Each structure stands twice: as structure tokens, then as C-alpha cells.
Structure 1
Amino acid sequence: MRPGWRPPQLREALSSEYGSYKLIRKLGQGGFGEVWEAVHRHAKRSAAIKLMSHDCDDDTAARFLREAETLSQLECPHTVRLFDYGSSESGQLYLVMELLNGVDLEHLVKKYGPQPPERVTSILAQACLSLEEAHGHGLIHRDIKPANLFLCTLGVEPDFLKLIDFGLVKPNLGGTNLTQSNALVGTPDYMSPEQIQGRPLDGRSDLYSLGAVGYSLLTGCPVFVSENPMGVLLGHLSQDPVSPSQRLGKAVPRELERILLRCLEKDPEQRYSGARALYQELQGLPGWNRSQASAWWAERAGP
């Protein structure tokens, strides 16, 4: 390969206009398309651009635009910020979002193992603020999982949580959780019983998923472990969770354990009534203080 040579499709992408942003380097790829680091042509502000595949189907395109419309409504600092969205000259859909430098919770646990109870408390409380605003707009995230919760340093604030990926968000209109092909949407390890059953959802479904995230942060493993996804789904539907202290083989703060297990109740009526109620409970527990958070980030200089 000769120096400076680039594949035609990459040359086209780098030369395309995405609003006022210029692509710098590809950060990742998924079923929807690609994510690139970009920079504003005039303000020199860095950003992340999510590019939809040219050959996406109508349902995927609609989901992509719904994410943009959702993020444009939300202002909570714990929700990833949307700068711009539209389509390029070639008709490719794109979202321009803030560029986050840090680690998502999935990689955090994989690399560093179970997290201190105080840190788990602080992370969940921050997530509640993002969900409270979304639910207040009648929006259900439907895919709360460690990979969609991102820790970063924001300005001078260490261990700042951002909720990302609103691609599966759905207005709370009493509809089901099934696609037109009757396929479930969501991630099995973190799905609520009503989500699995395709029943109408409200914000308490997201709280179940957040409780499952908290459980995995505290113990280092999902609530239900099975050799296949069906076993995991059956666990959410019919099995009682093993307590975090039993799973870890050591004591954990009793109140945090109680809060997590209440989030994981099968019956939504037995969970917290909303994100604000869960937030207030978490606020009553010891959380990670700023010096602890700063020390963790300084020691690793960013995971």
C-alpha cells in the first residue's frame, strides 16, 4: 500500500460535509453504522459523529432520527449532549454529540472488577437525574446497561456520569416492547420482566435495568448468569436474585443491598415510583467524595 493512500469510501467520508464538522478518525462501528471523532471547522470544538449506514432500513433510520429528536429535548448534564443532526450531501444521516473521554461501566468492571459501594451509589444517583428528566418527557430509554453509562471527567468534575445511546427510546404511550417482527428490543442481562414479556412499559422498567446495572457494578457479574440468553430471561421472569452480599461472599452495606433488590422486584408496583424517589434513597447513603474520585482518575490518568 503506497504512503498516504486511502480507500475510496474513506476518502469520501473524510471529504463529506457533516454540518460544520470535519471527520478526524473512526472510534467504533456497530449495527447502525460508525462513530467518528470530528472537529468543528471554525470553533475547533471536538465532537463525536454517529453516522448511519447508507443501506439502513426504514426502521433503523426512524430509530436514528428518534434518538436525535429525543436528545434535542433533554438538558440534564448527565445526558450526552447533542450538538447537531441532519444528512450529508450524499444523504447519509448523522448525529453530532459531545466527545466523551473516559470509560463505560462495562469496560470499568471488566478491567477493574467490582466497584466500591460508595462509588456504585454515586453512579446510580447520577443516572437517576438523567432518567428523571427523560421520564418527565414521557420517554423510556429501554436499554439501560453498563455499556450505555459512561464515566468521564467533565471540566473539574471527576467521575461524572453520562447516559448515552437513546436509539431504543420510546414514548410512554402504553404500547408494547415488541418490534413489528415480534422481536424483543433491549439487552437480556438488564431487561425488566415486563420488557421481556412485551407488556406496556413506564419509567419503572428503566429503574429495574438500573438496579441490574448497580448489581453488576457491586458484584462484578450480572444478576442472572446462564449459558444462554433464554436462561437469563427466565431468571428475570421467575427467579429471585441472589443477594449481592451472598454473590460476593462478603458483607455489603445493607441499605444499598436493599435498594438494589427493591429495584429488581418483578412487580413494577413494588419498585420505586420514579427516578426521583430512587435518587432520594441513594442520597441518604455514603457516596464517593470528590477526593476519592480525583485520586482514582489521577492514578490511572484516564482508563
Structure 2
Amino acid sequence: MNLLAGLEKFGINSERAQKAEKEMYEDSTKKTGKGAGRKEKETQAQPQSELDYLFPKKVQCVVCTKEFYVKAVKNTKLKRLQPDFDLRPRYQDIDPMKYGVYCCPCCGYSAMSQFFGHLTKGQINLVREQICVNFVRNKEEEPDIFDLETAITRYKLALYCSIVKHARNSEKAYTCLKIAWLYRDLIKELPENTQEEKGKKAEAKDAYNEFYKEAFEGFQKAVASEDFPICGMDTYSMDYLLACMAFSFKQYSYASKSVQNILQSQTAERRIKDKALELKTYIVEQIRKESEEK
């Protein structure tokens, strides 16, 4: 399937998008960029409306130098909930991930917030030559609150830009992972009362699997070629994430090896060791179950 479908409205040629998709993890030695992650302080006051968590933040585009406003999340108001099995973060009342991409409305350059301002001159030229010259500004008024499909489209635009600028494998893999996570939520949200609705849900499931697979393969390439931390994750968090992803693809040998790396470590945190131990139990149970079914 075409992972970058739906970007035509921004002036991105569909054939060029498909070509970029095929080249996603090529020329890894040329890739640059840094990942970052930060645990924000929690507070007890919790507004009820998603709008209460958002504020306009002025950003300057590193490509066209124009200033524009993005919807930013008030991190100090966030209250963490239990994350998904693969570390997908959850928060009360709002999903900050929907607002994690900055899209310049003037030139089209887009990236996740932690990568937006980190471009070399060569990368800026690539974006100008392959994105800005063809970019079509969206004439629709931006919604006050992003729904999942809007967020997915913005992440796809960021993914396309990361391919064009020859970003690091980690940046592309992380973008794919977040798209997959958003599709996972969309699948839960979509109804399936009619044949059309069932078809749309099936497409979302296919997209989820494809982006999750791209993220899995991309992170493996990143681990082999980049220094830690990678996208804010240390080696044990990455091992756990890869183990979860391998488990979902029934690559039990890979998952078990990654889990053992954590459990045998003298420096891994107790929190990640507990998660690894729980995952190990699931792996053993699934292997036994599939063995009995044969």
C-alpha cells in the first residue's frame, strides 16, 4: 500500500511520494538529526476540555524563515496514565501526540517538534527544491482541536519531509511509530455498521500494520548505526520497544533476546525490568499456545 497517500492536497506528487517511500531507509550514512524526550512535571489540576490544554506558540520556520503559530500543549497540566504495552504514552483528557508535528503553512516543511529546527544547509536546500516549490497551502481553516485523521495526515507530511531531507533512520522510524499508534486509536474509534465502514476500518488496520513494520525495521537500522539515546530512549527502553514490536510480529526469538538483554543488565531500571519480565511471560505463553495448536 502507499503509506504516504493523501498528501496530494499539499502539492506533493503521488509518484514522487511513492518513490520517497521506497527510499525511506536508504543512504543511512548521510542521515543527521537528534531525538529528544523529556518527562514533564505533573500537576493535580485537570481541565475538562481539550482546548484548555492548548495554547498558541510562535515558531519560526528554519526553511523559509517565516513565523507562524502552532497548537502547543501545556505540559505542566498533563496527568500521565498507564502507557500501552509498547510504551505508547497516555494522558488524561487529551492525547498530546496529535499536536506533535509542526507544519509550516507558508512553505510546507513539516517535522515532529523535537526535530523541526535541526536542519543542515544541505537539508534546507533539499526541502526547498523538492517540497517548497510544489507546496499548495491548505485553504481550509485549521480546526480548534485535531481529530485522529488530521493528526495522521500531518505526521505523513512530516514523514515525507524526513525522507526528502535524508533524516536519520531513527527520526523516520519514530515518525512511523507515532503514525501507527494514531492508527491504532483510529481503529478503535471507527464504526463498522455498514460495508463501507468495515472497508475503512480494514484499510486502517492495514495501514497500522505497515507503519508499525516500517518503524520496527527502521529502529533496528538506527540501533546499528546511531548512538544512544535514540529519540529520547536509552538502550533498555529501545530493547523493550523492539521486543514488543517483534512479539506483535511473532518474531519470538528476537523478542526473547531483547528481553534477556534487559533482565540480565545490572544497570537497567526496575521499572523497565518489570515490564520485560511481564513481556517474557506473554512470549512463553504464546509460544506454548501455538505449539499446542500445531
Of structures 1, 2, which gives 2.9 when distance in nm of label points 7 Å out along Cα→Cβ at positions 22 and 238 is computed from the coordinates?
2
Upon calculation of helix-only ellipticity at 222 nm (-39500 (n - 2.57) for each DSSP H run of 4 or more, over all residues; to 500) from the atomic coordinates, which of the structures 1, 2 produces -11500?
1
Taking FRET efficiency 1/(1 + (r/R0)^6) of positions 190 and 254 (r between Cβ atoms, R0 = 25 Å, to 0.05) as the quantity of interest, name the structure among 1, 2 where it is greatest.
1
Label whose coordinates, when semi-axes √(5λ) of the Cα gyration tensor in Å, for residues 126-269 alone is calculated, return 31, 23, 12 (choices 1, 2)
2
Per mean count of other Cβ atoms within 10 Å over residues 110-117, the highest-valued of structures 1, 2:
2
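Any read-out appearing in this document is the output of simple, stated calculations on the displayed coordinates, not a laboratory observation. On a predicted model such as this, the values are computed, not experimentally measured, just so you know. Cβ atoms are built from the backbone, for glycine too; each structure is taken alone.
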